[in-house]
Structure I
Amino acid sequence: MDEYDGPGKVIRARSLKRGKVEERITDRIKLERVLGVTVSSNAALTCDNNGLIAYPAGCTVVLFNTRTEQQSHIINTSRKTITSLAFSSCGRYIVTGECGHQPAVRVWDLQSDPQSGHPGLAPQPQQVAEFLGHKFGVNCVAFSPTSKYVVSVGTQHDMIVNVWDWKSNIKIASNKVSTKVKSIAFAENGSYFVTVGNRHVKFWYLEHGKAKYKEAVPLMGRSAILGEQRNNYFCDVACGKANCGDSTYAITRSGLLCEFNNRRLLDKWVELRTTSANCITVGEKYIFVGCAEGIIRCFDPTTLRFITTLPRNHYLGVDVSLGTSIQHMATPPSDAKYPDTVAITFDETNNKLTSVYNDHSIYVWDVFNIQRVGKSFSFLYHSACIWGVEMAPPNSPLPPGSFLTCSSDDTIRVWTLDKMNESNSRGIYQQNIYSNELLKVVYVDKELSFIKDLDISGTNEKQEASSYDGRNGVRCIRISPDGKNLASGDRSGNIR
């Protein structure tokens, strides 16, 4: 009720005052699903031991639960693209690095939501720490095994390695690196971490003094003894576990799997028999290495003995709508080409191996029986920017709620967010083995020139022109009112 305060003056009740606090936009609108992935190396793919996989999609971190098949999300409020991320060993926290001017290293708590007044709802991830210690980008981030420290490595613009005590909000150690760092891994005992790059394998040792840090001390680093492999490009690293805890494993772009002992000496190496190797992940019983052409090799961490090669993913240009049985995946054409494996992570507790490919597809493999590996999930996304989204009309031959997208990767894709079953699989597309969301891919460029990422490692002497500056890409689409015809316009001015 309004209060009366003298002639001609009305004081509004508190509940009617116009300065009412705005409701959080995250409470009014909730991100349900992300159809895309922007992983270019192992620095941007991680998993915990509870079946959760984390990867970036632009400025959003997607958390996919392999047990419930549900996504949850962390949205970076700075809108800067996430370039790297890592779980803490307990799985409660995740650290992210980003690119752009004054990029931050952020720590997120996945189990605490102090602002939520709805105890029945799942907690939303909260940012609990933020550090500004790099200039233009963060290449790699990692938690120490105790989760006390976070390490971040900047891009070649600042070449700095920082160690943060994130709960105390201080930088405890820092140093420069002489080359671009591609990957980072912590030893299981937490006493050191290893960075790798071009002609670079370095062991960094953390001092465990009891003195309080008033300012960052120089971080002590020692180069590995590379011997005849000193000119190689080391593109990923992982530290051994359990009985192999003293070993460090690194791969070279040229296709070598190398083992370093606790004296930083290159002890032994094996050939991967591939044109290039890109990523590595290590468990107690297996080493998995992701290579070119969709190949994933498995080795024994104790002896480096070869165990097996995992099944390949889909071939480039596959018609997903024809993949109604697993036989379609097992019988590729003789001249098939495959996307390269660019990132790989192993959840040893649940026997799930997740791999990301450079055509922006994700596969989750069940490796419980390493001799009979099966596919648990797969997702096929656009590999370049999306220019148009169009809803299918209600009376179209597509399942209800379907929509179409067009992209610079020269494809038009038909999607549905509803799981395909007998009731909604009416029309021209049925459930397929490749994706629950993707119904059809129309390849406008039969050469598939832009269906996968270009090599951005800097190791190729011939650098191809960026696809975004070329005359490629489908820029707009429109569906006819009856839903039976589709028109598209491309970058070169062609209407189809």
Structure II
Amino acid sequence: MLGALAVSLFLSWVQVSSETYIVKSSAGEDRAKRVLRELEHFHQLVGTLVFRYTELPELPIEVLLIGDEPTMRELEPEYNGRKVAVAGYYQRGTDRDFIMLSGRVFPETLTNVVYHELTHYFLGRALAVRPAWLNEGLSEYFAAAEIRDDTIWLGGLSADRMQLLRTASLIPLKTFFTIDTTSSYYNESAKANVFYVQAWAFVHYLMHGEYASRFKSYIDALATGDANLLEYLGVSERDLESAFSTYVKVSLPRAKRTVVKASAEQWTMNIRSIPDTEAQISIAEIFLANGKAEQARHHLEILATTAPDSTRVSYYRGVLAGISGTAGAREFFIDALVDPFLAPRAAVRLVELGELHIPAVRNVLEMAAAARTRNPEVYLALTKIYSEDVRQIEEAVRVSRKSPQPVTRPRVSAVDYAPEPSRRHYAQATADHFRYDLFSESETQPQLERFVAPYYPYELAEEKLSGEVIVDVQVTNEGGVGGMWLISAMPDIFGTLATAAIREWKFQRDAAKIRIVLEFLP
């Protein structure tokens, strides 16, 4: 019998994507396009309306639409050592999130499954604490949403759900509130059916009943930590249970849907065929995200052979090496520094390994920070690098104070060198403890728009130690510092201080080579 990975090698994969979602499908292009449309429709209308303050990952969420049974079986969750058949599930990852969808889902129920899993995605990113009843109840509630153009109908009823509520006994709230993902009510088919329908009905009651505003406050509180539902509702468990039972029997069958208006933005669908290796790296990431390191290793080892140049594979081989404590993580992360999406994360990992002095690491992190990345680890890694710069400077200051006076070298005749190009002085400014002059070799004279003051060690300022640094700089078309050449620094310690600051200066958008004379004034 062929394994899931071997089977997938014979499948045809297609990728359908937007700026927000990437759908990788082995269940056909038409179904993949439908899934992407459902995702975008839900995201832009319900997502921006209900979850508009949710901070989502910078990397697009990936949706795997699996068309073969062995691969889906391999990815299904387990309970008591057995696989649990599911139509789909949401998996939160470290770098990106995933939604798994089974290609065996009937087309008429596919929309509900997509909405359900996408709600899990929003909740996973919006709430710090997600009780199972709330997580599944809200997902079931929004799964029943009906979206047409710019109109959303919420709170729709299902004949199947109503029938189950009439025939099944409700779970006592005391038990209902304690159910989690390891419970039999969550995993065993018969019990899970009751739990899911009760979670839907309970959320429907809280959304449409007398506690609607207090329920919203409870959800807001869960964004930062745990909260007590009964305290927020201001009701006892006994009274809540009685009111809920009455709602299910009397009010729910006659409930009307809530109509909400929203506006959607235009988006573009991109379609391309992809090799199976691109699907397999997603599967390896999913295994890493849910703690199944050995399954991830199996896929990554094969991918190392079938996709040896993949920087994404290199990055996750580095992650796996770090988890398992094996050698090679450093080299894998260095290879990943050229990945268009994962480079900042690879740089962060290298800083965590103590690699603070690799120029590419600093460059990647500074570019990510300049682009205003929302990844806080990037700024923490840069802080570590800059702190090390300061430590080295302070150490150099301590050493220089103990060193003998430098020997004055005789001036070398200028005839031994190529003549200096003529430069025209075009700008001068003074700041606290600093003065700079700008010279240009051409008619182009880019003015300085952002001055970053160098670090001036307290010990040097106290000793009234002045200095001068001369630097040639290539200003880019964007006004950044594209190249830098240290001409002289007196004393030497000021050279590092000056160049570290000048690297952050911003000029007018005029490409030119200029000379900067920067003076340190105690």
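The numbers here are math on the coordinates, done by the rules we state, and not lab data. Source: prediction; values computed, not measured. Cβ atoms are built from the backbone, for glycine too; each structure is taken alone.
For which of I, II does FRET efficiency 1/(1 + (r/R0)^6) of positions 109 and 333 (r between Cβ atoms, R0 = 41 Å, to 0.05), calculated from the coordinates, equal 0.25?
I
Name the one structure among I, II that mean projected area of the Cα convex hull in nm², for residues 93-348 alone of 17.1 was derived from.
Structure of origin is II.
Given a value of 2.0 for distance in nm of label points 7 Å out along Cα→Cβ at positions 165 and 181, point me to the structure among I, II it was derived from.
It was calculated from structure I.
Thinking of I, II, which structure, once helix-only ellipticity at 222 nm (-39500 (n - 2.57) for each DSSP H run of 4 or more, over all residues; to 500) is computed, gives back -13500?
The correct label is II.
Upon calculation of mean projected area of the Cα convex hull in nm² from the atomic coordinates, which of the structures I, II produces 31.5?
I
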